[in-house]
Each structure stands twice: as structure tokens, then as C-alpha cells.
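Got some structures for you, see below.
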Structure P
Amino acid sequence: MEHGLDWPLRFGIFLAPFHPPHRNPTLALEHDLQLIEHLDELGFDEAWIGEHHSAGFEIIASPEVFIAAAAPRTRHIRLGTGVSSLPYHHPLVLADRMVLLDHLTRGRVMLGVGPGALPSDAFMMGIEVARQRDMMEEALEAILALLRDDGPVTRETGWFALRDARLQLRPYTHPHFEVAVAAQVSPAGPRAAGRFGCSLLSLGATTQGGFDVLGSHWQVVEERAEQFGATPDRRTWRLVGPVHVAETREQAYADVRYGLADWVGYFREVAALPLAPESDDSVELADAMNGSGFAVIGTPDDAAAQITRLIEQSGGFGTFLVMANDWADREATRRSYELLAREVFPRFQGSATARLDSRDWAAANRPAFMEAAGSAIMSAIQKHHAERAERQSAGS
């Protein structure tokens, strides 16, 4: 396989989603559902849907409800919670909802978990931000016990209790649907993934801090997995990065005038994660984000180069997820995903290799094939004339 991988790379999206507050939210959500349908048709492997409760940009409060709406509109694409913020939910209730979705989707659902991304969400619920990572690990342990243990589960923590708890409905997927743990820069996510034998979902893989720790994060997973008797698999590791492509870089830059400044402004002023300089000029922002390696605003070749860079830095992973954004209008966004599917997927999946080999073999042997075909044609002509002459001779 090209680019140092021994397996075909999978592709998907991470849909927070990001929609500027001044736009129609009902229409935005409908476009999100239509985007999932479009990705299903294009052959994307999976889509992860976020959970947020404040700040006005990331407007899906329940990824499970969104997945239930998207599932009947799609056929193949797998749908995950990206992510369910575990401190916000009682483990039994969340596990039950995911088992129900597993049945409703016939095994296409995945559970992504994390501590919660927005401090404003935690504040409204009275949750201490400093406690969120510990709460996530406590809840994850309980959810996995409910999914994996045959007997009843009893747990007592400072914020939830389970008393002889068990699932009344077993998952559709055997032994249960995939569970992935989110990671940014801290080792909390990799530690939990290694301990519990879960997949790893690196949300900040292309940020400077996230990119720098990719190799060490997987090392943490392996060390913790060995400590707890699990066997990690790089093919279950997902890396996330923002991408918008067009036929030319100039067209890509023109496309993102639609919404790039709004997106950057949200992270700079609300989410407190500065990703670009203090500017509202889309060209300056695009230049800065391309230059830092955080984003790809360019061509399919630029996107392929970014993925290769991530493979080399990480040592190998299984799925690249495009961080869905609202940088371009609906048509340009859909076109970007189509170009990725058409031009980038084959480079990392080997899907064009056999066709190219067959074409080259046929071209290399064309003289011999054409000579054989010509001989066959001449033989057929001669046979026809011989038969015709024989009939005429017999008739006379």
C-alpha cells in the first residue's frame, strides 16, 4: 500500500457542526442531514456528530437524535457520537440509548466519548471543569461494564450510582458497538483508550500541539494497553483535520470567503482557541492556516500531502476525518467532498492500482494483441471468401 500503510485508509467527517448564529438553524440542520446523505453516496465510511449546549455555533444538542434522523436517509455510512460528553449523562441511560441506536441502524452506530469541550456547557450544569476528565473515565468504565459484563453492575461515585444495573437489551453488534475516546493534547484520552481497549479519536491532530504529540499519544495507548492486557490496533485510530478543496487553490480561496472569518472568530473569541491571526481577511486567514499546517485550503494534491504528513508523524492510523466546517457555501462544500472522494481516496486505498496495472499491461502488449486481432480478422475474411467461392462453384 502507498504512503507507508499496510492497509487502505478510511475516510469520514467530524461534524460538530459549525454554523454562524446569524444563519437559519433549521435550514442549517437540514443541510447537515443532506450532507450525510451526499457523503453516503460518495462512499465516505463514517460521520461523527457532536454534542454541545451553548455558544450558539455548534447546535446539535443530541448526536443520538441526529443519528436517528440520518440513519433512514443513508445506506452504508457508519454514524458515531462525536462525542458524547460523559459527565453530562448517567451511564446507564446513555448506554441504553446507544444500544437502541445500534438496533435501529442495524449495527452502523459508534460511541465516541469525551469529557466535554465547552466550559460554558459544564458551568450551566454545575460541573467543575477540573473534574470532567475523571468523571469521563468513571462513566466510561461503567458503560463498558454494562456492555461487556454478563452480571449486574454496581458502582458508586460522587456523581452517579449503579445498583445491580444491567441492560435489558443487548447490543445488535456483537459483542458491542465500537467505542472511541477523544483526545486533544493532554494524555487523558490515550490513557483511557489504552486502559479500556477503546479506539482513539484525535480531534486536534493538525493543531501545533496536537500534531507534536501524535507519536507519543499512541505510545501512551500501547503502554496502558499492555498494563491492562488489551491489544491496541492502529487501524482504529482516527485523526481529524479541516479541509476544503477545489480544482485550483485560487478557487478554494474564493470559496472560503463565505464563512472562514466567522469560523476563526468563533474559536478566537468564544471557544478560546486561537487558530489564526487577528484578522477578518479570508486570504490572510487561509494563508496562515495553510502555512501552519493546521488546515488545507487548496487542491486535492494539497489534501493528499497533508494526509501523508500525518501518516509520517503518527506512524500510521486507520481513518482520516475531515473536520466539517461552514467555510464555503453548500454547493462548494459538496464539491469539495466529491473531489476528495474522486481524487484523494484512491491514493490511500489502492482502489486504482489494479485498473492502472491492467491499463499499463494492455498498453505494453498492444502490438501483440493488435497483431493477433488483425490475424483473426484476416482469417475470418479469408474463410468468408472461401465459403462464398465454394457455394458459387457448387451452384454452377
Structure Q
Amino acid sequence: MADTATLNPPDAVVPLAMATRRVLHVINGEHYSGAERVQDLLAQELPQVGFEVGFACLKPDRFPLARHAQEAPLHNTPMRWRFDMRCVEKLVQLIRQEGYALVHAHTPRSVWVGSLAARRAQVPLVYHVHSPTAQDSTRPIQNWVNARLERWSIRDASRLIAVSPSLKRLMQEQGFDAERVTYVPNGVPSQSPTKRQRPSGTWTLGIAALFRPRKGIEVLLESLAMLRSRGIDVRLRAVGPFETPEYEAETQELVERLGIGPSITWTGFVGDMPAELQQMDIMVLPSLFGEGLPMVILEAMAAGVPVVASHVEGVPEAIVHRDNGLLVEPASVSQLASAIEEIIQGDELDYVQLSENAVQRHAECFSAQAMAAGVAEVYREVLSTSLTVASSLAN
């Protein structure tokens, strides 16, 4: 793990060829969930299409240990509190000394400091729009602050990357020109799954998330209780950590009231999601709002696991209703339970066909290679424009 104080000496000269191929991803780092997994995958895939990735970690907690792209340099540039700006100067030095030609940020916090550093270092900024910031949580004041901070920070961004067409439309509605917003869907690696067969006996539902109120775990727990009350042999495997101990305690209280504790396995954070998917028969994502293009849905598709998910932002881009999964209205316990039951009963939906359709749609639309190729094309366009502008100014 690199230390920014011991990088290249201050007077080091970075060749232009290197400077045009190195990209600095500014990352929060306290969790390893959707946005962090996208950055991790990009760090693994982008070198195949001509770009090296480095990380600047603002809150070095989960990400440094959980990431798979261990060969990518990771620089700790910690923020001690929410509006700690001391890391900006460290980022500027890092960009200049290591020859990063472009800054890529993924969250309101990271784009705030990343935009300030990019402006001072005179390199372009790219911002990845993973979800609607104004609907990120159940805390309206925090959402408002983050949305305003994001909007201010990206006003001069060279390009915005939206992970779904609906997010692209959202950014255009906020006043960003269409040519500045590019749709690049998330992608995950193929898993070459063995052909799934219809389960017999107990069915295992799966959910994987950073558990927080907008993920709708309460809806799934109540649906699980409803299904079991109907005599359907189903249990739940819940993968991932809770955002706060307080929310975990609230969730466990609900589990106790519903009397479904013995039917649930809580794994906590895991590093091997493909192995978890092999233990699931149906992936459930009961989000209430605030999604972009969830990575866990794409991973389930790659593994041939049919998905039941809420019809919220971005999800219908991946799940075609009654083709590779089912979509239900958010917050509806009865709809969620009925959709799960329909797959289990198998009267109208063929489980094996759902699985095969999921694998095919992933391969055609949501591979990790396609995601990296789309991001690399954005980089090339941005850097080409930047060099053209710099040349014209020099002349």
C-alpha cells in the first residue's frame, strides 16, 4: 500500500505517454458495496484496454482489504471529518507526482474533493452516477446536502457516466447537456455456471446488500413469514453487513416478532460472492428506492440465479419481467411473496428457462469487459479533448 509521502520525488518528471494513460479513482473506502465494486472491477479490466488505475482512499476501512485489484496502487488520503479539506493538497501532489491524467470520482464526498484537486492540478474530471443522490437514504436533510454538494462539484466535469438510461435522463433534467452524459451499464465477470436445475425440497432465497433502510429488508422478512405461514418450505440467506448497529438491532427485533429467526442465515460481509450465489435458488432485492444498476442483480444473472426485485430506478434495465426474473412494486409484501411463490410453484414459469435467460442476458449486455470498454472510450474522448484544448492554448 503506497504512502503519498514516499512516492516520486517532487521534481520527478512523468513522461507524457504515461500521463495520458493513468487514471486516479477517488474512493470513499469505508464500505465494499456497489460503487466500490465497480471501481474494483474497473481497476482489474481497464489495463486490458490501455489504462492503469490507482486509488486514493478517503476513508480506508473495508475497501483496502476487500478489493481484488491488489496490484493497483492504493494511496491513503484520509478525511478526518466530513468536510476535511486537507486531503485536497495530498491529492494534487499525488496527481502531479504520479502523472495521473484524469480524476474519476463516484460519490458526492469523493467528487467534492476530487473536483477541487482536479481543478488545481489542471486535469479533467469524470464522475460516475451510480444512483439518484437526492434519494440515497431515508434522511432528507442529508440527501439534500449531498445532492447540492454533488451538483456544485460536477458543474465543470468533463463527462458524467450514468449506469442506467434513467439516470442519464435525470442528469439531463438537472441541466447537463446530453453530450456530457454517457450511459455505460455496470458489468460483472462471467461465471460459467453449471446448468441449474429446479430445486427440490427447501428453497433458499438470497439477498446481498449493505443493509440499510432503503434496501427494504423488512419487506423481505415479512414476505418470508407470509410464505412460511402458507406452508411453503423456504428460508433466507442474508449476505452483507449492516450500515449501523442500531439498524441491525431494529431488524433483529422484527425477526423476533415474526418468529422467523431459525429460517435465516446471516453471513455478514463476504469476499466470495460467486460462492454465495451457488447456495441461493432465488435472489431477492426488495429495494424501496435509490438504486442505479445493482451489481448484485448482475452477479445473480451471471450465475443463473433468477431474480425477484422491486421495480425501482435502473433495475428494469437488467430484469425483463417474466423472462429472467420478476418485478414487483416496492414496499409490497404481498406482491413480493406472490412473485416468489409463483417461481417456486412453477405452474406458469419455468425455473430452468428463467436461469438460462438470465445467463444469456448478462453475457449480451452486462459483462465486465463491456463496462471497461465503455469507460475507456469515455477516457479517450475526454483526454483527446483535453489535449486539443491545451494545444490550442499553447499556440
Structure R
Amino acid sequence: MIKFKFLHIVALVMVCVLGLSACKRDKRPTSVKPGKKSTVTGSSYGKKRANGEEGGFALKKFKGQPAGPNLVLVEGGRMIMGTSEEDVINVSHDNLERTVTVATFFMDETEIANIHWLEYLHYLYTDSGQDVHDAALPDTLVWVKDLAYNDPYVEQYLRYPGFRYFPVVGVSWKQCSDYAKWRSNTVNNALGMKAPDKATRDVAKAGERLPIESGVVLPDYRLPTEAEWEYAAKALVGTQYLDEMQDYSRIYPWDGHSLRNPYGREMGFMLANYKRGRGDYAGIAGKLNDAAMITDYIYQFPPNDYGLYNMAGNVNEWVWDIYRPSSFEDVDDLNPIRRDDHKDPVSWYNREGGETLIDDRQRVFKGGSWRDVAYWLSPGTRRYMDQDSSTSTVGFRCAMIKAGSNR
């Protein structure tokens, strides 16, 4: 009994010691709780300098990066980037496996839908006029085929209410990049209007750009890099079973080799909207499988382990990078991107001679679409298209950095 009491007292003492240590650590300054004085000059923030004069360095209150609409946190880390599918073309070899690290970032939970683009067009017309509005219009003629009757989609797909939450298509890389800039300004202006201090609200009301030091604005929305997109699609966070241990990778954004759900009430149903074979886009009437002859509802299929919908199928998605077949061996292994022709100049390619389509206007798109076979659903596969081109199979989603922390 005495021994038990002694151990109990020792345990309490240890708890108190650890508690005091934790309290001491909690007093250390952080970005959210910087303290009242500078730790290197002793001056009070926002009041007086160390010599007593007025005009001290002022700090805005900061509660952490605000939550951006539709964004999901993608915790960064190491991955084996590259294709894990057999190269059926047998000539590209343009995304060989290599180890890279991607910093934590945010990505849209879903593809940008028709309703989001119509909202964009509305405000462009209201705020910027007819010419700017017209330049942002999707090319609805992407649905026209000489030997197919897809004509109704030309008029209806973008604007008919039934298609509101289907992914926008017919948009070029350039149009998507412009959308991301508009979205950044719109979201940050709304955040500024809710700021705790009147000065910041006044700046927002005037339509001016809020300074990043205010702490109420988000980093810019933008197209994800190819590495970010591929990392988010694979979602290998779901394959970890011990500390930094994974015993398998993924061919698709889900486990296994099958494209059908192996579990529960949805067993046998497709996990993505894609083309199963020549002429088979949806299955047989009476028991349609993916039930989508073209695109589908942006929340239709199960999300991956990051909570991201349709990272395979439905529509391909534009990414930031320009295309080069040698990117896998040229780009950095931390946050890789190819934004220009550095180390692989366009002069090395003979486009005018008809030997290649590669130039500095070719942008990568990934993910597979309603019109693609299963091979293109694998996150490591990649294709490219001119940044001013558009099709009925390519859409997009936005990304954003996680500023100041990986957590």
C-alpha cells in the first residue's frame, strides 16, 4: 500500500513537471500569438519604440489562414511521381517514376461547375463590360461532331439548370487561369468586408487590393502544378499503416486494380465516369452503371482519401505546367514545376517542320474523362494541348498554397 502511494505521488510530481514545461513552451511566441513586445528589440508592438518614442511597429491580429470556399487541405509529403500503368503507346516515356516532395496545399473539392462559370460571367458583364464577358465565354461548339448528334448540348449544357453542377467544359487554359485571378479577388474582397478593423473594411469596400500583411486575405487561387495534381489524385495518405510506412502504391485514386466498387451496397458500381470500351459510355439500360453518357454531377462518385471528387474520369483537368517529355528528369525534386522552356528550349523542337506539336503554348492536362478509356484515369498519365484550345472533355479545379505552416 505504501509503495502504491509512493508511486502515485511520483506520478503526480511528473505530471506537474510536464505541465509546467508545457506552460513554459506555450509562452513562446507564434504567428497567432506573437506577444506584446518584440523578442529582439523589446519594443511594444503598435505603441512605443524601445526609446519611448511613438510609432512602434504595429501587428494585425492573425488567427491563421482563412478557410477558402470549396478548398480541401492536402497534407504534403513524399511520393513516387510518375506513371504506374503500362505505356500502351510505347513511345512517350514522359513521366518515369522518381521521388519528389510536395508541400502542403489546398485543392478544390470538386471540379469547377457550370453554375460557377455562369456566376463568373455575370460579374464580368456587370463589372467589366461586354468585351471582357465575351472573351470568357466557353466554346460550346466543342460538342459538335460531324457524324454524331450532340447538337442539343451546344445550347443547353452550359445554361440549362439541369446541368448546373456538371463540370464546365469548352474552357481553355488561359480562360481558367483568368478565372482563378477573378476568384482570388472576389473571395478576398468578401473576406475584407468582414475584417475586424474598419480600415481594412474600407479598403475592401473601395474595391482595392488588400495587403497581405492584413492577415485576412488568402493566397491566390491558381491552377495546380502537375506534381500537386498527381499527388492529390493518388492520395497515398490512405495507404499508410505505420509511421512513414506504405506497402503499396495506387494505379488509380483508390485501392486495387479494379474500376468497380468492391464493397457494400455499391458493390459492382463504377468508381469513375469513363468509357468502358468502344461504344460503351454508360452500361445497359435498366441497370446503367456509371449512368453518364457524357459528364456527370461533380459529387457523383466516391471521393478519394483526401476528400477530392472525380480525380479520375468525368473531365480531364488543366494543370499549370507547360509540356515537355523530359520534365521528369529536369525539374526539381521539391515542388517540381515546368513553367517555361528552361533547360529544354523550344528551339530544340521542329514544330514548323511538322516533326512535333511541342512549343511553349502546350499545357498539360490529366485525369481522364467521360470519353477516355481506363488507361488515362491513372494519375501518372499525361497529355497536352494548346493553352488557347478547348474540348468537351477538359475542365479544371483550382489550388492554393498553405501559407506559413504544413499543418
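Just so it is clear, none of the values below were taken in a lab; they were calculated from the coordinates. Being a predicted model, the structure only gives us computed values, none of them experimental.
Please state which of the structures P, Q, R yields 48, 28, 21 when semi-axes √(5λ) of the Cα gyration tensor in Å is computed from it.
Derived from the structure labelled P.
Quick one: helix-only ellipticity at 222 nm (-39500 (n - 2.57) for each DSSP H run of 4 or more, over all residues; to 500) came out at -13000 when computed from one of P, Q, R, so which one is it?
Q
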